[in-house]
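Structures are listed in the sections that come next.
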Structure 1
Amino acid sequence: MIGWILGCWLLVCPGVQAGEIEHIQAKGELVVSLNRGSPPFCMEVKGELTGLDVDLARLLADYLGVKPRFRFPDAYEQHIPSLLAGEADIVIAAMTRTPERGLRVNFTEPYFEVSQAALVRRDWVGRDDQSYFDLVGIKGLRVGVKQHTTIENFARELFPKDAVKTYASHGEAVDGLIRGEVEATVHDSPFVRVWEKAHPELSGKIKALLAPTTKEHYGFAIRKGDLDFLQWLNLFIAQVLTDGTMDLLKHHYLLEMPWLGMPATRETAMNKAQLLRNQFLAKKQEMLEAKRREAMKAAGAPY
């Protein structure tokens, strides 16, 4: 409650804003560190940058009255060093909040909850296997993971050391699975859910194990030392979680998935109709679509 009051006070009294908020508004841009090629959170489709994290970053910049500028570290583990070096104002990169990372940066309250999930060759599992944990104990199984992540750390606790193979990205890990370098790969559940729907031609060979096994939360990361900025970001997250914005984003990127060319179904149409019964949500959707159109018009300019 105290944080909520403080955040509201900062919004209505811009003259008292200090530190990062003031600095960002003075330079007129919010520099955001993102993951390139991390569907459904950040991806490039027909030359357009899109994704759940991308939309949140654009909306956040809009609230601050500035333009967003995006940076893409070459490797996931470079997000925090880049932030600490002043090369970015914030990390919005499907980053799991952990105590270890919390020693280096301040995390906001969670904006997204995930579980770890897996993709596995069907000839290595049974018909009733539905969970990542069902892979534990399978002799000879090799597991591909994205390096320097909580996924890698957890896999090393569950499997023999030589059974875990690391990759630079989730996409490269799945490529390794298809090539036969590993028999299974582990990812956050949204990635597995999207990959399964995007590759129906491989459903006979690769099975998605999506039953919840862990509970992890993504947060925005900022440099330590500015409580006002942290409190304001928490207010922003509370707003998008309660006013329906996040519901619309989840529906767009995890159910409709037009960015994959998925055909509309009766189920997605009915779900969306329920969401849009609320007039306020309809207005939010119009605003998000307008921002996507603006981004397309700016094609050729830096993201």
Structure 2
Amino acid sequence: MTAESRQPTPLILESVERMPNLSPTVAKVLALVNNPDSSARDLIRVIQLDPVLTGKVLALCNSAYFGIRKRISSVARATVLLGMNTIKNLSLTTAVLALFSSAPRKARFDSAAFWEHSLGCAVGCRLIATMLKLPPAVQEEFFVAGLLHDAGRLVVVHQLPERYREIADAASDSGRSVLEIEQETLGAPHTEIGFLLGKKWKLAEHLSEAIEYHHDSAQAERFVELSASCQIADAYCERIGIGAGGDTPSTRNLKHASGQLGKDLKQILSGLHENMEAEMGKASIFLVRGTS
């Protein structure tokens, strides 16, 4: 049963509703890219009206992450070189990072460690997409899914900070699964809460589903490769200590997830181990203050 078919509790619905919306510019960008009748010119026009977003997008386009030798000085040029979908993802990424750069003190939540883990998962997802030989535009979708996989945890941290602390302490003291304690305490785990936040923000369906199933891709119905990649990348980052996502490292169902990708799990983990450090270095631009 999915988060969509299950009736969320009033506490969860109210918490998600209180979350800030994406900026009007980013909301327009998402709507444009999801509209088959819109053009690159429409997208460029919207972004250019927001000087702050323009600066952030261009900073990322000129970073080592993309490795473009010739400097990009306009959104129009960036869109031609990278495509509408990549520019959309950059806009979404910078907006979410800007919204949640800090957290309420009551939660005792380490935002820096959380985003480092999220970035690690994003890089891991993108690396897996390259192993699957998926097109560059799809690889960027995997990156964004990995970055946002724990969005539901942000809802709890920002709207229910004391509950978040209780759940974290209970998991630490008992060794039980965070998901299990969230279900008991809140009526839903952060995976389902993240799915609801994705609906509020009008994220593409594949992103919302990856958020919902990043702990158990066996439940995914359509975007199986994306969910499976998120699950493996998340578990890998938790196990080797890239930041702190708040979950106990687990190998549960990872072999099933790798089977969904048509790859051997050891082969995937080896590929992540070989490339993660270098790719994290390139992607660190996303977490630089003033660019993220």
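Read-outs: derived from the displayed coordinates by stated rules, not from any lab. Keep in mind the model is a prediction, meaning the values are calculated, not measured. Cβ atoms are built from the backbone, for glycine too; each structure is taken alone.
The greatest value of percent of Cα pairs over 34 Å apart among structures 1, 2 is that of 1. Among candidates 1, 2, the computation of helix-only ellipticity at 222 nm (-39500 (n - 2.57) for each DSSP H run of 4 or more, over all residues; to 500) that gave -12000 used structure 1. When mean count of other Cβ atoms within 10 Å over residues 228-235 is computed across structures 1, 2, the figure 21.9 traces back to 1. Calculating FRET efficiency 1/(1 + (r/R0)^6) of positions 124 and 196 (r between Cβ atoms, R0 = 30 Å, to 0.05) for structures 1, 2 picks out 1 as the one with the greatest value.
Of the structures labelled 1, 2, one was used to calculate distance in nm of label points 7 Å out along Cα→Cβ at positions 108 and 140, giving 4.1. Name it.
2
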